[in-house]
Structure P
Amino acid sequence: LFICTLFLSLSQSFGQKTLPFYENFDYTIGETLIGNSLWTSVTAATTSPDDVIVASPGWTTSGIAPYGGNALSILGGNTDPQILFTNQTAGTVYFSFLTIISDNVNYTGADPGIQFIGSGQASTTTPANTNYACSIFIRKVAGGFNLGINRGSATTDTQWSSTVYLFDTEYFIAASYTFDSTNPTVKLWVNPGNGAVPAIEPTATVTSNVGSNRLSLDRIYIRQNSNALTPGIIIDELRVGLSWNLGTGTPLGLSKNAISGLSLYPNPVANGKLFISSSNSSKKQVAIYNLLGQKLLDTKTSNNSEVNVSQLAKGTYILNITVDGASESKKLMIQ
């Protein structure tokens with residue numbers, strides 16, 4: 001038993017991707033994804049996989065890193081592909097992708113819909129299986145489809161966007177899972193920036209605290225439930241990372257003059273105490289990133305109140321402040 005467990009652990013670790021992880025599906029057109037890459041089946045395949053590599057459709061979304069490789073096409077129900085990454089237990093895990101979703105004669109997509117992609121963890125009771133987390137759901141409605149999200153996979157826990165999205169249309173989709181021992185948060189973004197993905201994390205399309213509480217994440221899966229519930233889907237430019245920039249492929253940069261009267265002092269910080277003020281006296285959401293785009297601090301502060309940055313090592317950081325929907329980024333120096 002020990003030898004089998006050790007072998008399974010070693011096999012999974014060798015097949016894991018380190019974060020940030022980027023998948024551009026640069027495999028041979030016409031081949032299946034499972035069997036020709038590090039992607040495996042969530043459960044033992046009972047039919048021939050239909051996760052087929054196709055040519056990239058020619059994406060137009062801007063603001064993210066240059067495109068490359070091919071794309072993945074799935075159609076209806078079949079084997080669920082998944083890929084493992086290094087296990088995460090804290091902070092926020094982001095993933096994003098480009099997609100085109102198509103209607104077909106078999107797809108009814110009746111309410112309450114079904115998840116088609118998400119993150120997950122190994123089942124605590126059956127390690128070979130997956131516990132779904134941060135699941136993106138789809139349901140067919142008049143004129144197109146809705147998208148929603150929840151922390152697990154129960155359809156009744158899904159929080160939906162009321163927007164009707166169109167079939168055969170390009171969309172950039174991102175999602176995140178923020179760990180919390182009692183109340184984790186999931187977020188969904190659909191076409192943030194309307195085709196030009198912003199470098200600063202925008203307000204989510206949907207935010208939810210409903211569903212299962214997962215204490216770790218180590219995989220991305222693509223769910224192919226049934227022909228009736230799963231439409232035709234093209235997925236490409238898949239990214240996973242521990243910040244908005246790393247999880248979306250957007251550049252980490254600075255923005256100016258978005259918040260009236262914004263001031264941070266002292267800068268450089270020498271005693272671990274930072275103060276932030278602006279003309280708007282509302283509470284401010286403060287996030288600090290290192291130059292790799294990893295979020296190191298996320299807190300709220302009142303106007304001109306102290307932010308404790310004593311835990312940060314000497315160096316240069318990016319400070320992002322959000323107040324009443326406006327965001328601005330500044331360079332922060334720690335001495």
Structure Q
Amino acid sequence: MAVKFVRFAAQVSVTLAASALGFGAAAAQNFPTRPIQFIVPYGPGSGNDLIARVIAQKIGDSMGNPLVVENRSGAAGAIGTELAARATPDGHTILIASTSQTINPYVTKVNYNLQRDFAAIIRPATLPYVLAVPVTSSAKSIKELVALCKANPGKFSYAGTFGSASHFMGEMLKSAGKIDISLVSYKSTSDAVPDVISNRVGIWFTTTATGIPLAKSGKIRIIGVSGKERLPIIADTPTMVEAGFPTLDVPVNFYVLTAAASPKTAVEKLNQAFVKALSSKEVKDKLAAQGVEASVTTPEEASKILRNEIASWGRVVKESGVKMQ
């Protein structure tokens with residue numbers, strides 16, 4: 001009797017396990033079954049936010065369930081990134097990370113590992129950085145800005161986010177120009193806007209997506225942009241290389257990620273939806289208007305780019321001498 005019961009229990013366990021696997025497979029095939037949470041680890045107006053919102057509407061239209069953009073800023077993007085890392089691994093929570101998330105673990109304690117905790121979906125865009133000053137600044141070029149800082153040692157500060165690309169661009173300017181400037185750290189570079197406009201902070205590194213609209217409205221002056229060529233939308237602004245500061249030629253990569261154990265089917269469906277949206281003229285034009293270059297990759301290609309960028313920034317941080325906080 002006992003033997004029969006053991007056999008029966010074993011059969012039930014196998015049946016339940018098979019049913020669970022079948023249900024999981026069916027759920028993955030039917031993905032998405034509900035709205036997708038699209039986490040932006042920075043505030044409204046940041047490059048991550050602008051890119052996510054342009055793409056989200058187009059993808060939501062094609063997938064049958066909306067992508068709901070949620071800003072979860074703080075700790076140089078770590079709060080939103082950690083939230084996405086802990087999400088249920090079913091593809092219904094995705095994150096738009098950027099270069100700053102590859103830097104952050106080198107300078108501060110975080111509870112995530114981009115390579116261990118996430119599966120890459122796509123590298124949807126690259127975005128140049130700009131060096132900007134208040135319109136009331138006398139500096140019309142990077143060389144003039146450096147001269148101004150040298151004439152007033154210790155009196156200038158730059159806006160950025162500790163542990164992000166903007167932070168290290170400030171360190172690079174300090175080193176290249178041999179000037180004494182200090183970081184004023186914000187949750188995201190877009191949070192610095194009021195202080196830059198009012199000239200409480202005299203130097204600002206931010207993305208084209210955030211900086212160009214302010215420059216076009218006459219609130220700031222852009223004096224340098226990263227990238228191999230000038231941007232048509234700000235054609236009078238020299239590249240960092242043209243300005244004589246090649247070390248400031250730092251572009252930003254963006255990555256769409258989901259929890260590492262998410263079904264491959266869900267990752268593939270998301271990749272296909274992003275590729276379709278990013279290939280549309282409507283999305284390309286909207287992104288280009290912000291200085292953003294749309295790109296499409298496979299999940300494997302995005303993962304390789306991310307891995308290489310993590311290693312590259314590790315070397316930059318080590319050489320900078322910035323210590324972990």
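Computed from the coordinates by the stated procedures, all read-outs in this text should not be read as laboratory data. Since we're looking at a predicted model, the values are computed, not measured. Cβ atoms are built from the backbone, for glycine too; each structure is taken alone.
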One of P, Q was used to compute relative contact order in percent (Cα under 8 Å, 6 or more apart), and the result was 26. Which label is that?
Q
Calculated from one of P, Q, helix-only ellipticity at 222 nm (-39500 (n - 2.57) for each DSSP H run of 4 or more, over all residues; to 500) reads -14000, and the structure in question is Q
Could you figure out which one of P, Q the value 1.2 for distance in nm of label points 7 Å out along Cα→Cβ at positions 258 and 306 was computed from?
Q
Have a look at P, Q and say which one yields 0.25 for FRET efficiency 1/(1 + (r/R0)^6) of positions 130 and 202 (r between Cβ atoms, R0 = 25 Å, to 0.05), as calculated.
P
Suppose you compute log10 I(q)/I(0) by the Debye sum over Cα atoms at q = 0.13 Å⁻¹, for residues 266-313 alone for every structure in P, Q: which one lands on -0.38?
Q
Taking distance in nm of label points 7 Å out along Cα→Cβ at positions 82 and 170 as the criterion, which structure among P, Q has the greatest value?
P
Per distance in nm of label points 7 Å out along Cα→Cβ at positions 34 and 274, the highest-valued of structures P, Q:
P
